[in-house]
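Visitor: Next up: some structures, all given as structure tokens.
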Structure I
Amino acid sequence: MENKTEDPKPVTIPEDLKINPDGTAFYTINEEGAIQGDYRGVFTLKCYLSPLDSLAAGRQFRNHLGPYGDSATESERYTAFCMSQIAYRVIKGPPWWTADNSTGNIPDLNILSTILDRCLVAESAYKERLAKMKEEALSKAQTAVQAIQDSLNPKKKEEV
């Protein structure tokens with residue numbers, strides 16, 4: 001019995017997100033929050049977390065929830081997840097993002113959710129791009145090896 005898996009659906013990159021070859025992305029936000037109003041500006045995002053950043057984000061998530069995190073509501077858990085992930089994925093944000101030395105501490109959860117979404121889309125798109133580049137490089141290398149082998153064995157071509 002064969003295990004057939006479908007190719008994953010390609011990541012759709014929103015127009016407000018630009019993936020860079022260096023593992024960063026630019027996200028231009030133009031959203032309205034329910035409490036604070038308009039949010040406009042450009043974020044520079046990491047397209048992936050290093051293992052240490054991933055561990056640090058996990059520690060921060062648990063720290064946000066405190067010693068009774070297992071009794072936190074779903075909303076509290078989601079807010080803690082957003083804040084901890086964004087803290088390690090946003091390299092630079094607009095002035096309102098770092099106002100009062102409280103990076104990302106804004107009253108509009110929908111804006112935090114949108115920023116996290118763009119961070120995760122950037123990661124998926126970047127990894128997809130890397131996989132495609134790897135596949136293309138492997139194909140080129142295989143073609144080159146075959147060409148070399150064919151040039152070294154001219155008799156094989158005549159036999160066919």
Structure II
Amino acid sequence: MTNSITAGDTAIIRQHVQALVRMLLPGRKMKPSVVLLAGDALGHDTAVELCSMAAESNIDLVHLAFARMNGEYRMVEINVAMPRDQACYFFGGCQLTMPAGARRAMLMPGDACQGHFVVTPGEVMHFKTKSRASLEEGVQRAEERLSELLRHDLDVSAQGFIHELTAVA
């Protein structure tokens with residue numbers, strides 16, 4: 001079953017991609033080895049496809065997953081696919097987090113993984129974190145920052161390209 005994405009949904013996706021570029025890479029230009037992409041929430045098969053795409057292209061992928069909830073189209077999770085050492089590692093259910101006083105957001109993976117991810121211009125890097133509680137404290141700060149950025153028209157063209165693809169029936 002496919003959900004039809006409206007022009008309004010596309011605008012919501014674009015705003016989120018722009019805001020996350022600003023949050024994850026403040027003032028830094030993305031290199032072609034890292035790609036932020038967005039679309040529907042992933043099932044098992046589409047998560048496997050995402051990993052295949054990352055592995056075949058040797059590109060780290062950060063996927064923003066959207067779904068319609070209570071009549072509203074919104075981001076529900078962030079997924080990361082990282083090709084490393086002839087394998088591709090997938091981390092689903094990530095959340096944005098921001099340490100107190102930080103300019104840059106990080107990604108906190110779901111409960112199955114420890115540590116956090118930092119998106120650099122050229123790759124997604126995993127770091128060990130001593131305390132998951134410290135990351136969880138930053139989730140609210142990140143949500144507030146995201147909400148603030150979504151209220152503004154952002155120009156991130158100096159940091160990378162944003163392309164919109166339209167499905168053909």
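Visitor: Where does the value -10000 come from, among I, II, when helix-only ellipticity at 222 nm (-39500 (n - 2.57) for each DSSP H run of 4 or more, over all residues; to 500) is the thing being computed?
Guide: That value comes from structure II.
Visitor: Tell me which of I, II gives 28 when you compute percent of Cα pairs over 25 Å apart.
Guide: Answer by label: II.
Visitor: Any idea which of I, II comes out highest on mean count of other Cβ atoms within 10 Å over residues 38-45?
Guide: For this comparison of mean count of other Cβ atoms within 10 Å over residues 38-45, the top structure is I.
Visitor: To test your reading of the models, identify which of I, II gives 41, 27, 15 for Cα extents along the principal axes in Å, for residues 30-93 alone when calculated.
Guide: The structure behind it is II.
Visitor: Here is a follow-up. One of I, II was used to calculate mean count of other Cβ atoms within 10 Å over residues 14-21, giving 20.8; which?
Guide: Answer for the origin of the read-out: II.
Visitor: So, one more: Computing Cα Rg over 2.2 N^0.38 Å, for residues 86-149 alone for each of I, II, which one ends up highest?
Guide: Largest calculated value belongs to I.
The numbers here are math on the coordinates, done by the rules we state, and not lab data. What you see is a predicted model; the values in this text were computed from it and never measured. Cβ atoms are built from the backbone, for glycine too; each structure is taken alone.
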